[in-house]
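Structures are listed in the sections that come next.
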Structure I
Amino acid sequence: MGEGEDAHSVFVAAFYIAKHPVTNRAYQAFAEATGHKASHHRQSRYPEVLSDHPIVNVSWREALAYCDWLSATTGQHCRLPTEAEWEKAARGADGRTYPWGSVFDKARCNSWESGIGWTTPVAAYPNGASPWGVMDMVGNVWEWCSSLQADYPYRADDGREDLAAEGWRALRGGSWLDHEWGVRAGRRLSGQPDRASHNTGFRAVQEI
């Protein structure tokens with residue numbers, strides 16, 4: 001995990017991670033079932049053209065609520081990825097800079113360089129998949145992780161995975177607003193758990 005002086009090895013147990021970030025369509029089913037609505041769903045239903053775009057304007061706590069609902073609906077334990085899980089899914093076993101390799105390629109992700117200026121469908125960049133076949137791990141939207149923002153080295157037993165703890169939560173992956181440097185798979189950011197942003201979404205993992 002990490003880059004440069006922060007680089008270190010972490011054992012990560014096996015897990016499943018969603019191939020794509022949660023879409024507007026998927027979040028709408030949750031919203032209708034539970035009454036939880038992300039910010040841009042509150043006035044009316046999302047535009048149909050955005051059905052397969054990632055949900056945005058969703059807080060960390062709303063993302064947790066979605067995962068709890070998904071667990072109850074599927075009968076499987078679903079949750080947000082830890083930072084370590086997210087990074088393994090994005091960088092593969094060889095710690096690559098971008099999911100596809102070491103050299104930036106604007107044709108493989110929705111970053112500032114794409115010139116699109118908003119989210120794109122979650123399957124729009126198949127050539128940007130990680131070694132595990134996971135899509136949109138960089139660009140499009142920042143993704144919430146379960147972890148508290150804390151200094152490396154990463155340790156799952158140091159309190160950073162306590163969902164009841166106070167503090168900012170980790171965001172990973174960069175977004176359509178970020179330049180080449182900002183969508184490196186090793187880049188870290190954080191956000192207040194009750195705040196939402198127009199370039200932030202999430203994906204779920206399932207424990208094995």
Structure II
Amino acid sequence: MKKFFNDRVADNIDWYVKNAQSNQLGTLETGYAYSYDNGRGIAPWQDDFFTYAVGNAIELGFDAARPLLAYKAKFPVGRMTDSGFCWLFASLYTMDVRDAKGSPVYDNFTEVLKQSVDPAYLGLACDSPQMIDAISNTSGQTWKAGEMVGYPDNATGYPANMQPALAVSADSGAAGAAEAWKRFAGASVRPDYSKSPQFDVVPRTAQ
């Protein structure tokens with residue numbers, strides 16, 4: 001049944017290449033993507049799962065998925081490197097990416113940050129002592145410089161969920177992907193994969 005399953009994968013890739021509603025952020029817009037905040041928000045970690053699946057398909061020989069990965073890589077890479085978005089929040093549980101259900105997706109990461117984080121963080125330099133203090137105050141936890149949000153030390157936390165998407169993005173050669181991976185790998189708090197390594201995916205190419 002190998003041909004049957006290969007054909008089904010190829011059909012799905014073809015559908016996504018033709019129907020992924022392109023936006024400047026690189027988010028997936030099809031299906032149940034907008035499941036949060038009355039149709040405004042998406043789950044970045046779920047979007048990251050999809051991005052990794054596309055990269056993995058390419059590794060398995062489905063080269064037709066390369067244009068799809070080139071599009072999808074923009075979202076994890078942008079969250080880590082865009083000058084208008086603080087990478088500490090790249091692993092938020094949800095992000096609002098449009099004004100309302102049916103509205104166009106924002107065309108920049110600055111607006112995503114503004115609409116998705118506590119207003120107390122806005123206007124503060126990313127990863128600055130002031131921002132770290134603000135995160136500590138609002139979360140009720142002692143935060144560290146270079147620590148991402150979303151259970152960063154957990155092997156199934158949201159930074160861990162993001163890691164495979166960043167890895168395949170780096171391997172794809174997408175613009176800014178090597179920088180995004182370097183920043184992610186240099187975070188001060190990293191997932192503990194000692195007993196649960198399923199998301200410990202790293203680029204196959206030297207970064």
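Of the structures I, II, report the one carrying the highest value of mean count of other Cβ atoms within 10 Å over residues 71-78. Provide the component values of the computation, followed by the final result.
Values: I: 12.9; II: 25.8.
Largest calculated value belongs to II.
2.7 is what came out when distance in nm of label points 7 Å out along Cα→Cβ at positions 143 and 167 was calculated for one structure; which of I, II is it?
On the way: I: 2.2; II: 2.7.
For distance in nm of label points 7 Å out along Cα→Cβ at positions 143 and 167, the value 2.7 is produced by structure II.
If mean count of other Cβ atoms within 10 Å over residues 15-22 is calculated from each of I, II, which structure is the one that comes out at 13.0?
Going through each structure in turn, the value belongs to II.
Of the structures labelled I, II, one was used to calculate helix-only ellipticity at 222 nm (-39500 (n - 2.57) for each DSSP H run of 4 or more, over all residues; to 500), giving -5000. Name it.
I
For relative contact order in percent (Cα under 8 Å, 6 or more apart), which of I, II scores largest?
I
One of I, II was used to compute mean count of other Cβ atoms within 10 Å over residues 55-62, and the answer was 23.0. Which one was it? Walk me through the numbers before you get to the answer.
Details: I: 23.0; II: 16.2.
Computing mean count of other Cβ atoms within 10 Å over residues 55-62 on every structure in I, II gives 23.0 only for I.
Rank structures I, II by mean count of other Cβ atoms within 10 Å over residues 111-118 and report only the one at the top, that is, the highest.
Greatest value across I, II: structure II.
Determine which structure produced the value 4.1 for distance in nm of label points 7 Å out along Cα→Cβ at positions 23 and 159, calculated from the coordinates; the candidates are I, II. Please list the in-between numbers first.
Details: I: 4.1; II: 2.7.
So the calculation was done on I.
For distance in nm of label points 7 Å out along Cα→Cβ at positions 95 and 135, which structure out of I, II has the highest calculated value?
I
For which of the structures I, II does the calculation of Cα extents along the principal axes in Å return 56, 42, 28?
Going label by label, the one that fits is II.
Read the figures in this text as sums done on the coordinates, not as results from a lab. Keep in mind that what you see is a predicted model, and the values were worked out from it rather than measured. Cβ atoms are built from the backbone, for glycine too; each structure is taken alone.
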